[in-house]
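See the structures that follow.
Laboratory data are not the source of any read-out in this text; all were calculated from the coordinates shown. The shown structure was predicted, so the numbers you read here are calculated from the model rather than taken from an experiment. Cβ atoms are built from the backbone, for glycine too; each structure is taken alone.
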Structure 1
Amino acid sequence: MKLTFLYHPVKDLKESVAFYRDTLGLEESWREGETTAAFKLPGSEIELMLDVPPDSGPQWKAGGFYAVESVDAFRREHPELDWRGEIEIPDGNGATFMDPAGNAVHLFDQTAAGSE
């Protein structure tokens with residue numbers, strides 16, 4: 001597991017992008033449609049991901065996004081975890097489990113990206 005993104009759900013992407021870009025001075029690194037944007041965090045490989053979630057399910061709580069080789073394999077290897085939902089990821093898979101304190105831990109892979 002490699003921490004790749006700090007995930008912040010937001011209600012208004014335009015307003016949130018303006019805050020992180022204009023007020024805090026962060027540099028936008030990429031955008032996915034009208035619902036997701038990411039920012040570089042100075043001095044770190046980890047990026048801040050802002051996202052307007054499709055609903056209020058636990059898989060959309062704030063937390064770290066960790067890259068794994070295969071989400072499906074990780075789920076098979078760890079059936080004891082408190083799995084809460086799948087996440088749509090461009091070119092891959094995503095899933096969320098809750099840690100014992102109720103914090104969201106998001107996993108993702110890029111399995112579909114390598115199959116082309």
Structure 2
Amino acid sequence: MDTNDLVMLITALGGIEGLKQLLKWWLNRRSEFRKQDASADAAENENERKQVDWLEARLAQRDAKVDALYTELRKQESEKIELIYTLHEKELQLKEAEVKKCEVRGCENRKPPSDY
């Protein structure tokens with residue numbers, strides 16, 4: 001390969017500017033790789049932040065749903081407890097009526113003799 005062929009090859013590859021760009025790339029390749037890695041890491045971090053935000057929002061929605069269910073449960077429990085109190089009161093009134101019951105003949109219209 002003589003000098004003329006070498007000059008034609010260099011000119012075909014971009015001449016002096018091509019050599020400059022090749023030299024610049026060779027000298028800056030490490031920093032370019034670091035920049036690419038940093039941008040990839042930043043994109044991954046942003047995706048993770050978005051995923052965490054989405055999961056936190058879902059968790060807040062589920063917490064609100066659970067709170068609503070607990071509120072409804074407590075309301076029903078209080079209604080049942082109130083019903084139990086009412087039934088117990090009626091049972092006591094029934095027992096009291098049984099105790100005050102007059103079993104002597106012909107006493108339907110008079111007060112029982114006991115003073116309960």
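Source structure of the calculated read-out (helix-only ellipticity at 222 nm (-39500 (n - 2.57) for each DSSP H run of 4 or more, over all residues; to 500), -30500) within 1, 2: 2. Given a computed value of 16.0 for mean count of other Cβ atoms within 10 Å over residues 32-39, which structure among 1, 2 does it belong to? The read-out comes from structure 1. Suppose you compute distance in nm of label points 7 Å out along Cα→Cβ at positions 48 and 80 for every structure in 1, 2: which one lands on 3.7? So the calculation was done on 1.
Figure out for me which of the structures 1, 2 the number 57, 6, 5 belongs to, where Cα extents along the principal axes in Å, for residues 56-95 alone was derived from the coordinates. Going label by label, the one that fits is 2. Taking semi-axes √(5λ) of the Cα gyration tensor in Å from the coordinates of each of 1, 2, which one would give 103, 10, 7? Attributed to the structure labelled 2.
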